[in-house]
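Listed below are the structures to be examined.
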Structure 1
Amino acid sequence: MGMLKEFKEFAMRGNVVDMAVGIVIGGAFGKIVSSFVNDVLMPPIGLALGGMDFSKMSMELQPAVIENGEVVKEAVMLNYGLFINTVIDFIIVAFAIFMVVKAMNSMKKKEEAAPTAPPEPSSTDKLLMEIRDSLKK
């Protein structure tokens, strides 16, 4: 029973919950970036390069084996176009994360640099200061 309680305490910590939320949002962000790269960014690039479709770029390493009109063994393909799309996905995600971290660091620096006003003295401190001032007189 001790291990179950320890796991519950671990799982319910704020950092773990925050991390879980970040992972879910990150997964969704990854899908958005993949769609952006595949559906928005790569078609104009392919068009500019003479109508290339990067997702279909591949090299046949071993041809398919066909006997009696049926495919017995599929062709072995090297899909380097899909790899190019994935690298572009990674670069966009990495840049976005870099920008978020950079913004967080600049906000942290502003917080640290902001001067803090000294706290208001308590009523006891005020009374002691009055006594001190009256003794000086």
Structure 2
Amino acid sequence: MISKDRYEEIGAQIVDAAYHVHRELGPGLLESVYEICMIEELKDRGLFVENQVRIPVFYKGKELKKDFIVDILVEDLIIIELKAVEDLLPVHEVQLVTYLKLADKHLGFLINFNVSLIKSGIKRKINGYIL
């Protein structure tokens, strides 16, 4: 079992990386640009990072011929979903929570880079585990 402190440590690195990327690039770019920059920023911090990770969908214990794709997976623990939209919608948050559930992960971040202050674009979501 991964400790709460480890989740907090990685989460702090993710938030700080988002601040650095946003400070360097600002709002208004494509999500794919922010994704590649976040990957570089997180790797530079020594974290294991995968992007566009395919997670199979199971229904009633049976694997279906359908995957969902996570933008970034950090240390095989934390999902990051990136957006570059005018407004985050409730459906974006629900999507992240569903991804956490289907991937059996406990912590995720929804980060919208199309904001003036990145602080207002970061949402932290927890899936059924006290963190």
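Which of 1, 2 yields 4.8 for distance in nm of label points 7 Å out along Cα→Cβ at positions 76 and 108, as computed? Only structure 1 yields this read-out. Which of 1, 2 yields 6.0 for distance in nm of label points 7 Å out along Cα→Cβ at positions 4 and 60, as computed? Answer for the origin of the read-out: 1. A value of 18.2 was derived for mean count of other Cβ atoms within 10 Å over residues 36-43; which structure in 1, 2 was it taken from? The read-out comes from structure 2.
Looking at distance in nm of label points 7 Å out along Cα→Cβ at positions 52 and 68 for structures 1, 2, the greatest value goes to 1.
Given -13000 as the derived value for helix-only ellipticity at 222 nm (-39500 (n - 2.57) for each DSSP H run of 4 or more, over all residues; to 500), which of the supplied structures 1, 2 does it correspond to?
Label of the originating structure: 2.
Computing Rg and Dmax of the Cα atoms in Å across structures 1, 2 gives 31.1, 116 for structure 1. Kindly point out which one of 1, 2 the value 0.95 was derived from, the read-out being FRET efficiency 1/(1 + (r/R0)^6) of positions 12 and 84 (r between Cβ atoms, R0 = 41 Å, to 0.05). Checking each candidate, the match is 2.
Of structures 1, 2, the largest value of relative contact order in percent (Cα under 8 Å, 6 or more apart) belongs to 2.
Throughout, read-outs are computed from the coordinates displayed, never taken from laboratory work. As the structure is a prediction and not an experimental result, all values here were calculated from the model. Cβ atoms are built from the backbone, for glycine too; each structure is taken alone.
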